Structure I
Amino acid sequence: MSGMMKAVRLHGFGGPEVLVYEDAPKPEPRPGEVLIRVHAVGVNPPDWYLRDGYRMLPPAWQPQVSFPVIVGTDVSGVIEAVGDDVRTLAVGDAVYAMVRFPDGLAGDSRAYAQYVSAPVAHVGRKPAKIGHPQAAAAPMSLLTAWQFLIDLGHDEPNPLQPHRHRPVPLAGRTVLVNGAAGGVGHLALQLAKWKGARVIAVASGRHEALLRDLGADEVIDYTGTRAEEVVRGVDLVVDAVGGPASSRFLATLKRGGALFPIFPLGLDAADEARDLGVTVSATQVRSNGAQLTEIAGLLDDGTVRVVIDSSFPLADARLAHERAAQGHIQGKIVLTVD
C-alpha cells in the first residue's frame, strides 16, 4: 500500500448527503496505467446515477456495486507515476481523462479523489491554454458530442441498438440542439458550428446571450415556445435531454434526417421514424485518450469553449450534487482538488 489520500466515497446509495469526504487508499499504477495527481474533477450525470443506485436503469442493466466506492470519471491533473510498460506519457505531463467508462459504471473509475490510476489509452494530453477546471469539465460531455457527431472512434457493439451509430454530414445542414445550454448541448452546438452547420438552439431564454455567443444562429426559449410546433425541415436533431419525450422532435425533421437522443432510454420511436423516413440513432460514450488529445487543439485555439456553471472544493462534493439536482445547469459543474 502506497499510503492514503482524500476521496469522496459512498458507503450506500442515497441523496447528496451520502457523499463522504474521507481518507482512502492511494492507488498505484498497474501495467498499462498512469497515476494522476488530480487538480480538478468534472461532475457528470453518471455520478449521481451511481450515487442513487442507478434507479433510472432497467434492473438487468444495474451494475453490482461493492462499497465503499469512489464516485466520478472525469479528471485533469499531472502524471505522478507510470506503469513499467508506459512509453507514451511521462511523469510531469499534464493530462485529462474520462477514466474507465462505461466499463467502470460500478464505481471503478474512482475520480473524486486526490489521485486516480487510469489506463494510458484513456488519457489525453491536456489542452495547454486552459486551466485544469475547464479541462476536467470537458471529457465525458465533449467525448459524447464528438462520438455522436464527428467520429465514433471504436468498433464495440452498440448496446442501445442493433446497428452501429454513424455521424451524419454537418456542413451546410441545419441542426437543432435541444438542451443546448447543458453539458453536452453547449459542446454539440459548437462542434456543429465548427463543421459548418446552421444551429437552432433550444433552451431556457435566460441562456440566450450565452448560446448566441457560442454560435447559435437561432434560439428558441422552450418556456414560451414548443420547438416541435414551429420548426420543420431540419437535417439533424441532437436531443441532449433525451428520454421518452425525444420522439416529439421527429416532426421537425425532413425526410432523410436523423434524431440523435443522447439519453435514449425509454424512447420508442422506431415505427414513427420509419414512417417519416428518418433515422433514430444513439451510442454509448466510451473512454478515448487519442480523441481527447485530438480535441485538445480545438480547446486551445478557442474553437470550442467549456462553460463552467459552478465550482466547489472536492470536500464539498455534496454541494455540487445539490446544485446539479436544481437543474438548469449552464455548462458544467466542477470540483477543485487541493
Structure II
Amino acid sequence: MAKSKFTRGIIATISAMVLSFNLTACDPPMPPDVAAQILEQSYTCELGDITVSYPDEMQDPAAQWADSLQYACVDPLPAMSLTTAEAGSPSDMLVSSYPADAAVCKPNFAVPFALDAAAVAFQLADSSSLNLKPETLAAILNGEITNWNDAQIAEDNAGTVFPDLAITIRKTADQNSLSALQSWMTSLKQDISGAGIKAQEGVAFNPLAEGEVAIMPNSQVLNAGLYAVSLITATDSETGEQKLATADNLGISSAGSQLVPKKNGASVTFSLDSKIKPTAQEGLNEAAQPYQAIFPVYLYACGEDTLLKHASALFLLRLDSQGVLAASNFNPLPERVRFESLDVARTGLATPTELPAE
C-alpha cells in the first residue's frame, strides 16, 4: 500500500514542526483532535478522480471544493480531483441527510459532514419576522390557532399587525425535519402530534402560498429565500426581553456545541445533550440561544474501500472546506464531531506524528 504524500505546510507558524509518518501498530493511537490539527497543515493526495453526489442546496460549495482541490493536489503531488455526479446516480461518495440507498451507494464508511435543521417556514407578504412561544407554535400546527390575527400570535410579536387571513398548514414534511422538530418540541414540553403532518423522505421543495406554514429543511428555506419562525425559548428575568432561538448560523452552532459524538467502527453518530452549556462562537461573549431542531448531513464512501476515497473525505472535512459550508445553506460541524469524522476518514492513510523541531 503506497503512502500518501503531503504538501509543504500551509501555515507559516508551524515551520518548526516536522511531519513524519509511522504505520506500526505498537504506537498508541493519536487523539483525533491532535491528528486533525497536524493534518490540517497539509494536503493528503492520492491519484485519481472521485465522483460525489451532493444535495441540490449544496451545489455552490461543491463547485468551490472542486476548484480548491485543483490547486491543492498539484505536481509533484498526485493529482486528485472531485467531480459532481448527477443526483440519484451511482457515485464514489454521497452527501445526504438520509441513509444511503443501496442501489446507489453501499457505504464502507459514513461520517457526519455538516449540520442542517428543521425550519418552520411561513409566507406572509407583509411580514419577514415571526417569533412564537413553543405553546403558540404547537397550537398553530395542531390547528387550534387558525387565523394570523389571533391574539396569541399578536402577544408573541408586540408591535406587529398580522392580517385577517386563514393559516394553512402543509400536511407533508421532510422526515428528518419533522423528527427533529418533534424531538425539540417534546423537550420544550409541547406535543405537535395533533398536526396530522405526514413525514416523507426527501420531499422536493414547493413554493408556499400566502398564509401557509410548512416544516422543511433549513437548507431549503435559505436556498429559496424564505422566512422561518424563531422560537421564544427564554425571557430575560431582569429586562423581560425575549430570548430567541433562530435557525441561523449562531443558533445552530450553539446547539452544535451540545452534541456528543460516538464512533462505532467505520461510522460516527452523535446525540444532543441539552444539559451541556452552549459554547459561544469565537469573538462573542455569550452563546446564542441553541436552536436544537438539528440533524446531521452524512458523507458516505461507496463501494470499494480505497485510499483515494479516504483522502478525498479528508479534504472535504478540512477546516477550510467547513469554512465554505459556513457561508452556504448548511452549518459546519462542531470541532469535536469533526475530529471523530476525520479519525474515521484517515483510516489506512499514513498516521501523522509531530516530532521535536530539529
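The numbers here are math on the coordinates, done by the rules we state, and not lab data. All values derive from a computational prediction rather than experimental measurement. Cβ atoms are built from the backbone, for glycine too; each structure is taken alone.
Data overview
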quantity	calculated
Test item: percent of Cα pairs over 32 Å apart calculated as 27, pick one of I, II	I
Source structure (of I, II) for relative contact order in percent (Cα under 8 Å, 6 or more apart), computed value 28	II
Structure from which 0.30 was derived, FRET efficiency 1/(1 + (r/R0)^6) of positions 48 and 224 (r between Cβ atoms, R0 = 25 Å, to 0.05), options I, II	I
FRET efficiency 1/(1 + (r/R0)^6) of positions 144 and 312 (r between Cβ atoms, R0 = 41 Å, to 0.05) from the coordinates reads 0.25; which among I, II	II
